[in-house]
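Just so it is clear, none of the values below were taken in a lab; they were calculated from the coordinates. Quick caveat: nothing in here was measured; it's all calculated off a predicted structure.
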Structure P
Amino acid sequence: MNTHSFPALMIGIAALCSVSVFAKPYLPDNQDAALLMVPELAVKSATLEDIRTLIDNAQRPSGTIDGFSLADALIQPHLNTNASPEALYLWARIQQHQHNFKGAEQTLKRLLAQQPDDASARLLLASVQTIQGKFTQARQSCLQLIGRSSMLVSAACALDNSFQQAITEDNRVQSYRELQSVATRYPSQHQEESVWLMQILAGMALALNRPEEALAHLSLPADSQRPISYLSLWAEAQLAQANPQAVLTILADVVSRSGATDDNLLLKLALAEQMTGTFQHWQVRCLNRITLREQRQDTSHAGLLASYYLLLGDRPDKALFWAKINWQQNRLLSDRQLLIDAEQAFNPQA
């Protein structure tokens, strides 16, 4: 039986750690956050429900500053040799966020050895396998969702897997159309599942250079209630339609009200600003973030660095350098296209 909420989509709000005994430090991912100290008592007393809520909340722009780093610290006491399936699932989500995909894969296999019918774990396993380019294994994980999840979820998993590894555009169009058909025949009754499906379809539409269709799939308002991944797709579609003002008006308002700014949203705002030729507030903030990532040699954000130098920084040499590093870790269609674009920018005569 599936004991978890839909992966990476159930969002909540939690206030943790108002304790005076500080002991465990962690370095935040985000430069908008300071070096924080996690209360030792909180590390010992935080429940798995606390940690789940923190992770879910961190996926929204209004979430706790660097909630995943805090969750990483809080979950450690739960990761003993007898760790529960719930603890392992949350740990795998943290590992996925940290781009430790191999680690997440091993954690999920350990979980599924205990609880083989866990649909959320199998779906997350398919995701981390796909990201690593393990398409055959990922497809098998998708097929194992049949009978353990809805027809919509298992079909979306398999069709997204096919789309990511497709060589020709015709094959990608076929997967996209099939998923649209499945979504029509088996409409979701759960909002979290619907939002997940919207993002898959929008991502496919953008990869096929159909931004208008992508926006049609993203039918919910682009506000602080949406996951960061949803907002990023929405902004990408708006920019592809040469509508930067929508990004600067709507997304900037959401980001300005948040505790921290996600890297991808910051890049979208900087691109929108460049397109309009307006005051360079977001471009300066984006450059500061990129500089920090590069100083740290932050390979987990190689895709971000490559995109920045390709689209904003006018450094095709750096774009190619980081795109190659990104390709070593991430094998999605968008990563392949990023590498191709960087190679063409670096050597336009090739």
Structure Q
Amino acid sequence: MPTRRLVLKAALAGAGMLSAPAVLRAQGKDKITILTPFAFGPNFIEMMNAVSGGFFAKEGLDVDLQAGRGGSQTLQQLIAGKAELIRISSIEQMRAMAASPANLVCVSTLYQSSTFHMVSPKSKPIKSAEDLKGKTVGLVSVGGSTEIFLDLMLHKVGIAPSEVKREVSGDTPAALQFVNAGRIDCFICSINVVVALREMNAPVEVWSTDRYAPMPGQGYVVTREALEKKPDQFVRILRALTGSVNELITQPTGPIFDRAAKIFEIPRIDNKQELTAIVKTSAEELWLSHGRDNLMRNVPKLWAEGLDTLRASNMSKETNPEVFYTNTYIDQALKS
């Protein structure tokens, strides 16, 4: 699994004046492990920037940021105690809590809307979930968010899961090649892929999974046991992540990506126009979709809608959405 420490020495040798002192200050700090849900994609730049921009170091944290290999694996790492915090979709968190005694809690939500979109070619468009019957759908990973969303949408329109084939197509613009080759009819991907396809002027039909399954998009999840042991540490983690997010909203993103790329392997790093568009679109459509006052906070209405969606599909028996999240720690981080 790629980690920050595997490339740290090389990064320090080549880092610019902004990043090297910040990373150096992290030496001797509290050592913690944080996971992205999938690789070091540009949609996880706020996590990478919290490392390369010195936001974690400023809070006395030496973070080993690791690249996850899909939602299921990332959750397993957290539950096994191999990571202190992960970024994951709310749907995977709620499903995990329904399927096992995992005591998980979302301490902050970055994506207030779904990052996942259904993409198909304009020549043979999939315009609704009803069109999926008998089709083959590309997924980011097996058992992860995209497969769960697919099952939710199928249930919503009365299509049996067995009537739709699945194939892993990843979370890159290359998924469109699977369509062109006839291996899949459409695919579900994150918003960064949608932005990339738009930048390429690809003739595609796109719609959000929010159409059938509204709920919070992605947030930062921990175990309640870890939270109770070191509450102040999680306030500092969230303060660092919030600082990173605010920098991405207010500052040019090109230099931020350049700084992060000295430590992390970021796909399509040479296409700054695309990366800038990803951050801009994410900020406008996902981070701030419920207003600046709710940036990084859990919105109770969204969690209630998400739980209602899962209950309607018999994926959860929980009746209280408040068991899934808390704003206590992000509110402390925002105040300071």
Report summary line: Matching -12000 (helix-only ellipticity at 222 nm (-39500 (n - 2.57) for each DSSP H run of 4 or more, over all residues; to 500), computed) against labels P, Q points to structure Q
Report summary line: Matching 14 (relative contact order in percent (Cα under 8 Å, 6 or more apart), computed) against labels P, Q points to structure P
